[in-house]
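Please find the structures below.
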Structure P
Amino acid sequence: MTEKRENTVKGAPLPMKVAFDAWWAMNEKNIPVHHRKEIILADFRARGLSLAETIKSYNEGLNMYGLKLK
């Protein structure tokens, strides 16, 4: 067994991951238009985020990019 699996609580749900495109569709109206999707995705990738992350991870990445969701 891996260490990660041993440290999880039995029956605890794993954090739900969403695709970047789904996260973008949920939030694009709250992001100013001059911040392009491709630029934000490139920034996220440079920070180590993948194309499937938790909503919290994407929101934190956007905060590090310099924007906060309303």
Structure Q
Amino acid sequence: MTNTGADLIAQCQAALATGMDFPTLWHELLKGSPLVIGPPVQTIRGGRARLEVRLIYGSVIVFDSATKRITAE
């Protein structure tokens, strides 16, 4: 079980590195995590589409659709 947001982000980054796509990542890692408080929300920042997943303590996991990378905000 993932204990922190940092653990969850590390798991997501590792999964993406193996070629996992975001829908699979959402269903296999994020959707069932007790740290995640809702579904992904699509936003646009700097002209790029992003998917944001909010966590219980106020942070956001961001999937950048152009770079296929996960970061935290």
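Read the figures in this text as sums done on the coordinates, not as results from a lab. If you're wondering where the values come from, they're calculated on a predicted model, not measured in any experiment. Cβ atoms are built from the backbone, for glycine too; each structure is taken alone.
A value of 24 for relative contact order in percent (Cα under 8 Å, 6 or more apart), calculated from one of P, Q, originates in structure Q. Consider the structures P, Q: one of them gives -13000 for helix-only ellipticity at 222 nm (-39500 (n - 2.57) for each DSSP H run of 4 or more, over all residues; to 500) as calculated from the coordinates. Say which. Clearly, the read-out refers to P.
Source structure of the calculated read-out (distance in nm of label points 7 Å out along Cα→Cβ at positions 21 and 45, 2.4) within P, Q: Q. Computing mean projected area of the Cα convex hull in nm² gives 4.5 for which of P, Q? Computing mean projected area of the Cα convex hull in nm² on every structure in P, Q gives 4.5 only for Q.
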